[in-house]
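As C-alpha cells, here come the structures.
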Structure P
Amino acid sequence: MPSVRSLLSNFRLSSGKMLAKNELDCILAWIAQKSDKLDFTSFAGTYHCETVMFSLQLLARDRVNMTTTSAAERGVLLPDKEVVNEFVKDITILPVTKRCCPACHILLNYVSDLTLKAIRYPGSHPHWSSCSLPPWITKDAGEHMLRQASDVLQHRLMRIPELVRKEQS
C-alpha cells in the first residue's frame, strides 16, 4: 500500500489535473498535524458484514466471473459455491444493528440500483472508517465504489487549504 504522501502526489482530480504543489504541501502539513501516520504503508481494515453480504450476492448474480483458476492465479480465494448459493435471492432487508458506513452505503445503493429493489436497513452515517472490500467483489462494483470514494476524497482534500487559511487568520 502506498503512503499517504505517495497516494496524494499521484491523486488526479476530476478535471484530470494533479494537486498543485502548494495544495499538496498544505494538505500534507495538515494531515501531519492531525496524525503521525503520514508515511504509514500498512492497513488493517476489517470487512464489514454489509460488504461481505452484498459482494456474495453480486457473485451469485454473476457466475461467469466465478472461475477459480483465474482468481487463484491472482491469489484471490473465492468463497465456496455453497456459501454463494445462499445469496442467490436478492437481499431486501439488511439485518444489521447499526447504521451503515459510507462505503457500505455506496455498495448498498449500487446493489439496489442493479436489482431494482429497495433494501430496508437502519440508514447510514457520514463518518468514513477504515474497512476493506472482500477480494471477491466484482470488478464493476469495486470500481464504482472507488469512483465514489475518490469523489468524496477530492471534495475533502480541496477543503483542507481553505480550512488552514481560516485557522491562520
Structure Q
Amino acid sequence: ARLGLDGGKVLLRIEHTDRGVATTLADVVAQMRLLEERGLVCIVEPLPYVVDSAGLPTLDRSTDRLDKIVSIAAGLGANSMLTWLKLPAWTSAVTLGSATTMPILLLGGDPGENLDETLREWEHALQVPNVIGLVAGRPLLFPHGRSVGDMTERAVRLVHGVRT
C-alpha cells in the first residue's frame, strides 16, 4: 500500500505429483494475508500442470483438473472480497462463476490463429455476472495477421457490450 500499488498477483501452477505443492500453497496464503491486512486485492491465477514424457511441466487443459485447482485457489484467502480469480476462457467459467462470488478476470492465453474461438469463449464467459473483464495479453498484442486495434476494439465491445 505504501508503494502505491493496488494489489498483488500470483500465478499458481499446480502439478499434483509435486511434493512442494503444500509448501507453495502455504507461502501463497501467507502473502495473501499480507495483502488482505492492507486492504489490497490478490489476483490468483490457478493453472493445472502435468509432467510430460520429457519430464517438463505442460499445461493441462482438462476442465476437471482446472475446476479442482480453482476450488483450492478460491479457498486460500481469508477474505473473498479481496481475492480475485484469473481464469482461462476455455474453462467452464460459467459453472465456476456461478459457484463463487469472487470477481473473475479472463486470461487470453495463446490462441494461435484461432482468435475467433477465443472471442466466442470470452463472449460466453462474460455473460456470468462476476466475470468482470479480461487480462488478454497475447491475443491483443500479437493477433496473428489481424490488426491490434481491431482486436482491442472487439475485446472492449465484448467487455462493455455485454453489460449494456
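Of the structures labelled P, Q, which one yields 20, 16, 12 when semi-axes √(5λ) of the Cα gyration tensor in Å, for residues 82-153 alone is computed from its coordinates?
Values: P: 20, 16, 12; Q: 23, 11, 9.
Traced to structure P.
A value of 91 for volume of the Cα convex hull per residue in Å³, for residues 26-89 alone, calculated from one of P, Q, originates in structure Q.
Upon calculation of Cα extents along the principal axes in Å from the atomic coordinates, which of the structures P, Q produces 44, 43, 32? The read-out was computed on structure Q.
Assuming 0.05 is FRET efficiency 1/(1 + (r/R0)^6) of positions 34 and 146 (r between Cβ atoms, R0 = 25 Å, to 0.05) as calculated from a single structure, say which of P, Q it is. All intermediate terms of the calculation are to be shown ahead of the outcome.
Working: P: 0.55; Q: 0.05.
It was calculated from structure Q.
Please compute relative contact order in percent (Cα under 8 Å, 6 or more apart) for structures P, Q and give me the label with the greatest value. Write out the running numbers ahead of the final one.
Details: P: 27; Q: 16.
Comparing P, Q by relative contact order in percent (Cα under 8 Å, 6 or more apart), the maximum is at P.
For the read-out helix-only ellipticity at 222 nm (-39500 (n - 2.57) for each DSSP H run of 4 or more, over all residues; to 500), a value of -16500 was computed from one structure; give its label from P, Q.
Working: P: -16500; Q: -12000.
Of the options listed, only P reproduces it.
Where a number appears in this text, it was derived from the coordinates with a stated rule and is not lab data. Just so we're clear, the structure is a prediction, and the values are computed from it rather than from any experiment. Cβ atoms are built from the backbone, for glycine too; each structure is taken alone.
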